[in-house]
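Nothing in this text is a laboratory measurement; each read-out follows from the coordinates by a stated rule. Since this is a predicted model, take the numbers as computed values, not measurements. Cβ atoms are built from the backbone, for glycine too; each structure is taken alone.
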Structure I
Amino acid sequence: MIKWIALVLIILFLSLQAKLWVGDGSLAEVNQLGKAVEAQQHENKLIKERNDSLAAEVKDLKQGLEAVEERARSELGMIKNKNETFYQIVEDKAAK
């Protein structure tokens, strides 16, 4: 009788160990999910920083004309009035 109880306990112990190491919610799966969470948190941080930067830029564009003027000058090559002269310096790529 004691042999049967010991055998049942050993089988129960081995089945629990198997679930711990290879089943759903196993240590390997928990470790893998932990790494995935860390990677997602890092990506979220980068996206949040980008969003904050864009929000600040939108705020600048909405509040004042200085940001709009700066963009028009730098990206579009526009000038403010007739007395201004626009000079565009083009670097020779071969000289680099």
Structure II
Amino acid sequence: MPSDAQQPLAVSLHYEGEGAPRVTAKGRGHLAEQILAVAREHNVPIQEDPYLVELLAQVELDDEIPEVLYEAVVQVLIFAYQISGKPMPRPDRNDDN
């Protein structure tokens, strides 16, 4: 049986334009393969970054990603929105200054 490090790992993020992206699914081995299959089935862009996915896998389900990962995840979101052709959500900014 392969060690954890040899099994595929997948993490799914969801972002609605407010707050930080949330971890919506994560798993290793067969569960990772299922997450990827569902993503492909729904034409969700997939980016492979073993280092980032290991860090994201440490975040609890439904929790927002930590601030230290914002920059890396922004790059993933930009990639995903460019591939999908969808406009990137913009947070509402009510600057009263």
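When log10 I(q)/I(0) by the Debye sum over Cα atoms at q = 0.29 Å⁻¹, for residues 21-60 alone is computed for each of I, II, which one produces -0.86?
This value belongs to structure I.
State the single structure among I, II that was used to calculate distance in nm of label points 7 Å out along Cα→Cβ at positions 37 and 85, giving 6.5.
Clearly, the read-out refers to I.
helix-only ellipticity at 222 nm (-39500 (n - 2.57) for each DSSP H run of 4 or more, over all residues; to 500) computed as -25500: which structure among I, II?
Of the structures listed, the value fits I.
Match the computed value 32.5, 107 of Rg and Dmax of the Cα atoms in Å to one of the structures I, II, and report its label.
So the calculation was done on I.
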